[in-house]
Structure P
């Protein structure tokens with residue numbers, strides 16, 4: 001048996017007296033407690049050696065009672081130390097008999113201060129253990145329960161006596177006993193405590209709900225350094241943990257909403273907005289997100305569904321969680337750009353018909369066919385492990401535009417009401433942007449149709465000229481501008497060449513452009529000098545709601561081999577001549593049409609067969625990153641082949657100079673002089 005340390009702490013002294021009260025045995029602890037060596041104490045009367053004279057009678061009576069009756073006596077008594085001081089000592093006295101019938105008195109003594117301190121420590125420890133709200137347990141070196149306090153009885157739902165001698169696995173089968181035992185074993189082996197580690201699971205006290213505990217483990221050693229076991233402290237922090245999780249969830253969702261505000265609607269393209277919405281929803285809300293619009297909405301029409309009508313949806317975006325691009329759940333979704341018909345009983349149809357969220361927290365086998373578009377898609381969703389589904393409508397200005405479709409296959413948590421609120425918030429923000437984009441697109445298409453209807457589909461064939469032209473609308477996110485060109489046959493085989501640009505955009509600019517084009521054609525029929533024509537056109541522009549436009553007007557006379565040209569604030573045309581470098585015509589710039597009060601000038605220059613004139617609007621050459629002079633030099637560098645077919649030159653200039661994302665449209669007109677027949 002290994003020695004214990006408690007007696008060492010108490011330093012219990014042993015003293016044996018004969019019937020006369022003489023000391024016959026004297027332990028080393030007695031030497032330490034009373035100050036006398038064995039040689040000094042043995043054979044002496046104990047009372048005279050250790051007791052003050054005023055206590056002699058009391059001690060004598062107590063001694064006689066013990067020796068006569070055999071009853072033990074215990075209590076505190078003042079004892080005289082060798083150094084002359086008096087100390088309170090805790091005694092326990094009892095009678096002894098040897099094998100010959102001789103009687104002795106045994107006194108066990110310890111310093112009363114030490115005894116009281118240990119009593120207080122034990123009492124305090126016992127009171128704290130019993131009344132502590134934290135669950136406390138002691139396990140032995142084999143990790144079997146030695147003791148538990150009432151709080152741990154309540155936490156575990158197992159009485160204290162059913163803990164003792166049993167292992168963690170036997171008492172708490174619903175937890176992960178392997179991890180617990182491994183942690184306790186490491187504490188036993190290393191002496192390094194485990195502090196405030198989080199433990200989640202269930203106990204017999206509440207087998208249907210998960211709880212969260214803060215667990216601490218400490219190794220217990222005696223004063224000799226021997227390992228006694230492990231002490232465990234368990235505090236139920238379920239409510240705090242839930243509050244922390246809810247706070248973190250709320251923080252993450254606020255971050256998602258902030259991210260959505262910054263990202264959704266960065267353009268006016270329907271597909272891009274849909275992609276942005278799907279990207280924000282994954283993976284915070286779903287493992288797979290899809291954005292579908294009613295096909296009528298995409299076409300710019302209003303749509304309402306009757307009880308028996310299917311939903312005709314156009315898929316705009318599908319976004320899976322990173323790493324699952326080829327998963328079955330993705331293949332089950334409608335590919336972007338595809339139109340799909342969902343039967344009246346499908347959940348997404350119910351969503352867009354009623355304008356309400358549809359939530360299936362736990363998807364059963366009977367739910368999958370109502371989620372999928374087709375039986376084949378249902379098989380894919382079942383194979384993907386779809387277990388929770390949520391669809392929320394995209395509503396803007398009281399109209400249902402489509403749905404945000406969310407699925408969970410990997411995330412084990414089902415959709416809940418908090419998810420519905422977040423999905424609705426994201427859908428509401430995106431729906432406004434989608435609605436803006438579709439009406440903008442509709443207005444842009446109207447303006448573009450109007451503008452194209454006002455421009456010549458093909459330049460007319462004129463005497464002495466070969467002509468090619470292009471009109472390129474602005475990027476998809478920009479409004480249609482007011483750029484135009486025209487080729488107008490005149491009397492005497494002459495031809496008027498016009499390129500102009502109405503400042504502004506949209507239907508208004510296109511309508512103004514149409515009016516200026518009509519006015520130009522009418523004035524050109526009068527065979528006016530170019531400067532004189534621009535003066536009349538300036539007055540016309542001033543009357544059109546303060547519109548402003550730039551314009552270059554030229555008249556080619558094949559018989560004189562000349563061009564007369566006037567400029568109203570427009571970029572100068574380029575002239576290309578065989579055997580000479582391309583150049584920009586040196587023309588008086590003039591002021592834009594609509595400014596008024598400033599005259600225009602006509603310049604005449606030679607225009608021989610083989611020569612080319614290149615008219616263009618600023619959308620061809622202007623950019624945000626280069627100076628205009630640099631871009632004009634670049635334009636001239638592309639006009640280095642006078643023999644190149646005009647159609648190829650048009651394509652080359654547009655392909656090289658005009659970026660698809662340019663926010664301005666382009667009108668381009670190239671004329672090459674030809675020999676008269």
Structure Q
């Protein structure tokens with residue numbers, strides 16, 4: 001359904017080089033940017049529209065038609081020149097810094113100055129998010145640029161209006177023999193009248209024409225995960241079974257076993273050290289084994305899910321000693337780039353070349369990943385795989401016996417990852433694939449083609465969650481997003497700490513509602529939840545399933561306010577609108593964070609000005625009505641309540 005505020009779609013005109021909005025040129029696209037050591041390359045550059053709106057994939061393929069090897073050191077799929085006008089019109093730049101627990105930190109600038117964004121950690125959103133939003137200062141046009149790549153990428157936006165984007169040239173090279181070809185990572189662009197509209201265009205295109213989809217994934221299943229309340233210190237098969245029973249009683253549909261199930265049979269074993277030994281089960285914690293664990297979860301009335309960091313290899317893993325041919329390795333003299341804080345766990349100080357992961361540029365590495373995932377799915381009967389990656393590959397593997405060169409190991413690794421994930425989805429079409437990487441450090445449109453959803457961040461306290469959700473919605477639709485409501489952490493992370501015995505129902509409602517505008521899950525001690533809080537959770541699980549999940553599947557998410565920011569900064573009364581694209585239905589969620597005051601009204605978007613709408617408070621059932629024009633121009637009043645810090649309102653035509 002075309003919503004009333006949908007802008008006229010941007011168009012590529014002529015040979016595809018002019019990007020126009022309302023008939024006016026806003027940018028000109030060029031045929032990429034390639035640097036090679038000799039002539040002989042043929043460039044196949046193309047623009048493919050993604051859906052029917054203003055979104056395109058920019059593709060670049062290189063082929064060596066010469067008679068000697070050619071080494072390519074830069075291959076930017078996207079190169080465009082912003083229209084600056086006869087009377088120079090500058091553009092505002094918007095981007096996000098990203099680190100552990102600090103994902104999607106907003107930053108702003110202008111094309112009056114050069115802007116260089118890049119990632120050198122080997123993970124697409126460890127350093128910066130792969131997203132740049134550019135909007136004209138006269139507010140007449142906006143363009144979003146997203147490198148669709150899970151490794152190192154870069155964007156350069158120069159003061160003259162030149163913008164290039166693609167795989168990072170840092171420590172990168174690929175040599176093509178005569179007759180060989182290579183496909184550069186794509187770049188996705190979206191254009192509209194403003195950034196909000198361009199983000200909605202991008203959400204729709206990703207949801208309908210890009211994201212991995214399946215029948216099971218489209219049911220929007222709800223999840224319980226054991227990790228933060230128990231970690232690998234307190235988890236046992238009994239803990240999982242008892243919580244699975246509670247999850248079923250509450251209406252949750254999946255119970256996921258996180259890290260702690262594998263490795264040596266020792267209750268004190270460290271999951272980080274033994275990653276890679278996926279055939280080993282810690283029978284001290286899970287004496288009955290994985291098939292029995294899967295059976296117990298199903299017997300409780302929910303579907304089993306399980307965590308695996310299938311690419312990773314821990315320092316003490318048996319596979320490291322027994323299969324050194326699988327391991328990614330680097331020149332020991334190459335130090336990590338100082339632009340990010342390296343987070344890889346269980347590296348070996350005596351072996352500086354050990355990178356802690358399996359090189360998927362090699363056939364043996366891909367076979368290991370394929371068998372690790374397939375074996376785990378079949379042993380557990382898993383319907384949900386949480387696919388983690390707590391490794392910073394830096395510039396990647398430099399071995400030359402894996403089927404790649406010294407300069408393209410990371411590039412070939414991600415090509416291999418995408419290939420294996422597609423094979424796994426083809427073999428197990430009923431299994432949901434959730435991408436996680438130290439929380440949210442590998443979120444990008446490259447991986448989005450091969451998984452069903454992304455986990456946004458390890459921390460999930462409400463203020464932080466609403467900030468990362470605000471940023472993620474600039475690139476991903478609600479269907480591609482998963483984040484838990486505020487979890488019970490057993491670890492010592494101050495922003496996450498809360499005395500749960502003192503949590504009142506009103507506060508708990510706010511925690512839950514903040515995480516209900518996308519795929520929904522919790523990481524709580526369900527068996528120990530206070531009765532009053534259990535009742536609130538039960539109510540909200542049912543509310544999500546009946547009122548919200550259909551809009552997550554078919555809708556888009558619009559922020560209705562500036563972004564909140566961690567540390568008491570930014571907007572302190574944020575609001576969002578989840579809108580179906582299939583029917584004229586909307587959910588409005590509003591929050592008051594510390595230091596904030598409830599807004600008198602929240603102005604909505606995407607409503608028919610002539611339609612009469614019924615507004616229902618989903619907490620009390622109270623209703624009111626107003627024309628769409630009034631709800632957009634004046635706003636909806638939030639029901640008064642002495643202790644409320646959140647509201648959920650359903651908006652639909654009155655008749």
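Bear in mind that the values in this text are calculations on the coordinates, not laboratory data. What you are looking at is a predicted structure, and each value in this text was computed from that prediction instead of being measured. Cβ atoms are built from the backbone, for glycine too; each structure is taken alone.
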Comparing mean projected area of the Cα convex hull in nm², for residues 210-361 alone across structures P, Q, which is largest? P
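Out of P, Q, which has the highest value for FRET efficiency 1/(1 + (r/R0)^6) of positions 82 and 202 (r between Cβ atoms, R0 = 30 Å, to 0.05)? List each step's numbers first, then the result.
Working: P: 0.00; Q: 0.95.
When FRET efficiency 1/(1 + (r/R0)^6) of positions 82 and 202 (r between Cβ atoms, R0 = 30 Å, to 0.05) is computed for each of P, Q, structure Q gives the biggest number.
Given 9.1 as the derived value for distance in nm of label points 7 Å out along Cα→Cβ at positions 58 and 354, which of the supplied structures P, Q does it correspond to?
Working: P: 9.1; Q: 4.2.
Answer by label: P.
Rank structures P, Q by relative contact order in percent (Cα under 8 Å, 6 or more apart) and report only the one at the top, that is, the highest.
Top value of relative contact order in percent (Cα under 8 Å, 6 or more apart) goes to structure Q.
To test your reading of the models, identify which of P, Q gives 36 for percent of Cα pairs over 37 Å apart when calculated. Working shown, then result.
Details: P: 67; Q: 36.
The correct label is Q.
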Given -6000 as the derived value for helix-only ellipticity at 222 nm (-39500 (n - 2.57) for each DSSP H run of 4 or more, over all residues; to 500), which of the supplied structures P, Q does it correspond to? Q
